[in-house]
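So, here's a batch of structures to check.
Since every read-out is calculated from the coordinates, none of them should be taken as a lab result. All figures in this text were calculated on a predicted structure; none of them were measured in a lab. Cβ atoms are built from the backbone, for glycine too; each structure is taken alone.
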Structure 1
């Protein structure tokens, strides 16, 4: 969830509709007005867009007019005060009232249903942020206290409770208004630059839900296409993450690998099904890998006749260096494949490893049963499987 870029966030906050451009009006009257500027700024795909400004007089009256092509997000603020967020639909007449010296806390909005919904979210989010700020102040006050560890644990529990309460509120909000632009705003709330309110893997369904409602009505609109595409990317990220977690936990089916051999023909990992397979990731330039190869040669010679196979995937960049290492280390008898893409090979992400040598032991049904067995540990595992106990060997 945190990997979503600012560009994609802004891209899905705005989307076109088939209406022609029309004028909107944002006007109002603010009490306690002083000589200060009020600003109306549009949020665009590229970032912050055109900003209009007016000097407030003692009457506190203001009026902005803007031509928009599609529903648009705006911020409104007085001086350097906190900005409120508006969602303007084409032709809307939006009226804002409140106090100029505390606009965010006191404003009321009329004439814009979407802006009213956004206000609900922003009020609740602001309450959450105030609670979190209070926790931080307490923590600062007790720095140096001999009981600071217990205090920190209590504050952490309160933090999680407050965040979870707002998370539940946000999910209920989206369930109530899944086709609302305000729900797009709700999806991307943050408590800081690194923490989203909807941060759990299971929360992805709310992103998908909003997209499904908007896509029905705006499938041909560029910004909705961007949202829809982003959802597809998120689904793929979740699939890969789930696969990585499964691999880490063992007992998962080994993901398919289909790469060229030195001769250029494509060989699939699944072609080894029915054998005990050592899937080994290595490279000619990796000295620890090369040091392990003599052990693999000895084990292959000992257990090949019993159904042992080695499927080596190289992270080399040079085909010549790869083939030379195979010959030099006497590895010609088992399976070799590589796309010669170095660390950019998709297998790196697929099998979730950051260094080589890395290996997986895969049983005859294609299930990962061990990881990173080398040297004596690999010898002991193969001896256990291919030992005198045939029942164990056939599991």
Structure 2
């Protein structure tokens, strides 16, 4: 659902009148409303479920593409007719979704010195009604005005930022390779708290109620933090490192591991409900799962995508590609979409695992789709990589 200016003004007026909410509260209420047919973060929700609320055409065609020097491994965000995507060359682009027309480009650094490079955007972005937030590979989180493409504020950490940012209330949450999880005020950029993770943070934070979860990539331990204060609530030992972002549904965490195992974890009781793996195929999983009421769908470096029963972990189907699948699947209605290093994009029917769409893109796809407003946007990671938009 794309909100018209009249609708946005009406929502703002209603919120300010009923209860005297501030314009800041309006921004985040608007972000919640537009999320119904927007793609607002790496997995489109604080729970990282990887589910889109849009409708896609049965047969998708390329609407437009944009070449970027070093490609992109990131995930786009989409809202109100615009798409925003960071690249490895240090550009954050804003395009008109329907046409691909460039609206503005933001650079990670004002001036690049000779024999140096602009910091690249490897992390996925998050957005609210006013700004877009994303980290770079030199450890800076950027907040950029959505309308103008101008810098609102930046904050620096001591390590690379590769995981996406996550919004909750009026705060922005993100991890860094400096071994910390950060919480900042979204309006001003002021730090609210910083929590030690005992290792580099790779994944986008996952939110459940008043808690968030993270792991450092050097220890197989899940750490649970209270969102308001940043205090660590508990530690949950894991069998293997969690590399991609976890998803949470009904307070159960779902994720793949560095040893090729998919787990369902009751984090409150520190209990593994089920595990899934196929002997002889245990390869690293950098893909993050899409989780519906019935299924967990995840890619693997064994060149397959697996669909599992959410309650039991039993295999429903597997879909083979010719390359590793680091791309995180996205559910749209009865279908799921993802990319592969075999240089193809795929659409698969969830009920049967049957292929319904395949699109050669000539370059490996490691990033994940963003799907909203009737369009699928994804990029390729290579020299002269592309940002591509598919639609009806």
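Please state which of the structures 1, 2 yields 12 when relative contact order in percent (Cα under 8 Å, 6 or more apart) is computed from it.
On the way: 1: 12; 2: 16.
The read-out was computed on structure 1.
From 1, 2, which structure was Kirkwood radius over Cα pairs in Å = 26.0 calculated on?
Only one of 1, 2 returns 26.0 for Kirkwood radius over Cα pairs in Å, namely 1.
Here mean count of other Cβ atoms within 10 Å over residues 120-127 was calculated and came to 16.2; which of the structures 1, 2 was it taken from?
Considering all the candidates, the number was obtained from 1.
Output the label of whichever structure in 1, 2 has the greatest value of distance in nm of label points 7 Å out along Cα→Cβ at positions 128 and 296.
Greatest value across 1, 2: structure 1.
Upon calculation of helix-only ellipticity at 222 nm (-39500 (n - 2.57) for each DSSP H run of 4 or more, over all residues; to 500) from the atomic coordinates, which of the structures 1, 2 produces -2000?
Of the structures listed, the value fits 2.
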